[in-house]
Structure I
Amino acid sequence: MRAPRGSRAGALAIYTDRGNLWVRFAPPNLHYPIDDRAELSAIVRSLLNDRAVFVATYRGTDWRGTTVMRPGVSPPLRRGERAEIVSWSGRFDATVTAGR
């Protein structure tokens, strides 16, 4: 499914890999593992309604991990890390940087 115009999400996709279920946005590293159909439904609904955002953490150019969080919640970062926050609509997109 394509994201709204102006959104950095690009698209929402659901896929399987080696028997594991994932949901993702188009940019690199914006993927999240799903345990079951109930969780899939809840996560997709939350992402599409901007009640959840993807948060990818980096140290320099090294990807450290990705999670799903509520918009407006500050991601936990270590010194020197940054978080790229991407929402479906683009309204909650941000880059957050921890102190050095």
Structure II
Amino acid sequence: MEINNWFDFILYTTFTIGTLFISLPSGIWALKKAIEGVIRFGWGKLPFGFIDGDWGKSPLELFFVGIFGIFFSIWYLLIDKGGHLFYCIKEVREFFG
């Protein structure tokens, strides 16, 4: 994405920073909780209070959420269009330069 105006700047940088600081850590957290849930409770339904029910009710659901968050973040930040993490910095420099 090219940054041509302030709307593009806000949208692109917010999405890139959100992917870096929200999606990637959330995926890692969900994968960690899935592994912890399998070790402690097996593959069945997780007990109330172990995690928020919106993330998933079993370790398998948490595993898929975590893998999706991690793979999406890595793909967006490092692979798509040469890596938006690096491309965003270049576009911001050009926008303000």
Structure III
Amino acid sequence: MAATLITSNMRDGLSKKEWVEQNTSLLKDLQFKYLEAKVLEEEHDGVTASVTMKVRLYLLVGEVRQVETYSLRKVKGHWRIDAQAIQGDHLIGRTT
């Protein structure tokens, strides 16, 4: 379950249950699927980390390519996603 991998900050303060309820139907309606991801860069200092990936994903409107940067924070000894930034998104459109 993705909610266990993200911080309260990433969930905008929602409980895990509320976040799942809010996002499950939204992602299903958008037909959201990651098709491919490649790590471009990663950095960490033991407490925080950053991972930048080039991704290809599918949405109802078609294929999208973008660069995503995830900020991670160590919480009780486990890495959790604390924020996400998207750069350079490009709608390819329907490919089939």
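Just a few scattered comments:
- With distance in nm of label points 7 Å out along Cα→Cβ at positions 45 and 85 derived as 1.5, matching label from I, II, III: III
- Read-out FRET efficiency 1/(1 + (r/R0)^6) of positions 5 and 37 (r between Cβ atoms, R0 = 30 Å, to 0.05), computed value 0.05, structure in I, II, III: II
- Comparison of I, II, III by FRET efficiency 1/(1 + (r/R0)^6) of positions 13 and 53 (r between Cβ atoms, R0 = 30 Å, to 0.05) - largest value held by: I
Read the figures in this text as sums done on the coordinates, not as results from a lab. All figures in this text were calculated on a predicted structure; none of them were measured in a lab. Cβ atoms are built from the backbone, for glycine too; each structure is taken alone.
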